[in-house]
Structure 1
Amino acid sequence: MYFEFLKEMFLEMTVKKRAELIPHYYHEQFILFTNGAQITYEEFLKTHEEYYHTPIQYAVEYDEPTWLEEGNKIAGRMWITTSRPNEKPTKLELILIAEYQQNKIYRLWELTYPDWSQLPAFSE
């Protein structure tokens, strides 16, 4: 059930770049733990509004056999490819664990390779 919610979120919000859907998919007390950093709901909302107003595009793939779901948590491996005009696309590998509360993402622990926060698309 939660894996389907996650896939829907990536399709409807990330790929379509619709930051207004963050309150629909993310709990108001959401915290992202990513590559050693901690990002609050407010920071997540603000940065995604900024990212989605740039020409960046996203494509998402799932390593479906790796996904596990237990209670209100899911874990698995996926890839997000980011691309911008006149740049070579970057394929990010993600290992993540998501915890849900009230059918919204409450906590998200992820490791990405390469580290997404070091890419020019997210630091300019």
Structure 2
Amino acid sequence: MKSKTIVIIYSALAVLFALAMLGDAYGGITKQEAGQEVMRHLGYPIYIMVITGVFKLFGAVAILQNKFKTIKEWAFAGFAINFIGAFASRAFVGDSGGLLILPLVILVIMFILYYFWKKYENLKTA
């Protein structure tokens, strides 16, 4: 794969993923009603929305920066835990397949972004 293609795919995925997580962070920090309904359905306290929202905000910023690699790795790990936890929570309360698949799809997208980030990093060192 050409280096220009890697840079374009990595950059586009990073921006789109970060925007999605920033939107989710905003919804959590401001305790949007739709999010509150989901938290009640899953059996979680509403205040957890603010905590996870702040972490998603920091995680999105960490994904967009390229200076601090360890922090970026931790952000990817945190998002992976978040999506796996979302899947498990939905499964434990007996939600339908449509609701179960979304966190897994986002997890796969995140892993694709991670893959292209590593390819991008290899370009810089080569």
- Message: To test your reading of the models, identify which of 1, 2 gives 1.8 for distance in nm of label points 7 Å out along Cα→Cβ at positions 32 and 64 when calculated.
- Response: 2
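Computing mean count of other Cβ atoms within 10 Å over residues 96-103 for each of 1, 2, which one ends up highest?
When mean count of other Cβ atoms within 10 Å over residues 96-103 is calculated for 1, 2, structure 1 comes out on top.
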- Query: If distance in nm of label points 7 Å out along Cα→Cβ at positions 8 and 40 comes out at 4.7 when worked out from the coordinates, which of 1, 2 was used?
  - Reply: 2
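Given a value of 16.8 for mean count of other Cβ atoms within 10 Å over residues 48-55, point me to the structure among 1, 2 it was derived from.
Source structure: 2.
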- Kindly point out which one of 1, 2 the value -29500 was derived from, the read-out being helix-only ellipticity at 222 nm (-39500 (n - 2.57) for each DSSP H run of 4 or more, over all residues; to 500). 2
- For Cα Rg over 2.2 N^0.38 Å, the calculated result is 1.00, so let me know which of 1, 2 that is. 1
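Taken together, the values in this text are just the output of simple stated rules run on the coordinates, not laboratory data. Note that this is a predicted model, so its numbers are computed, not measured. Cβ atoms are built from the backbone, for glycine too; each structure is taken alone.
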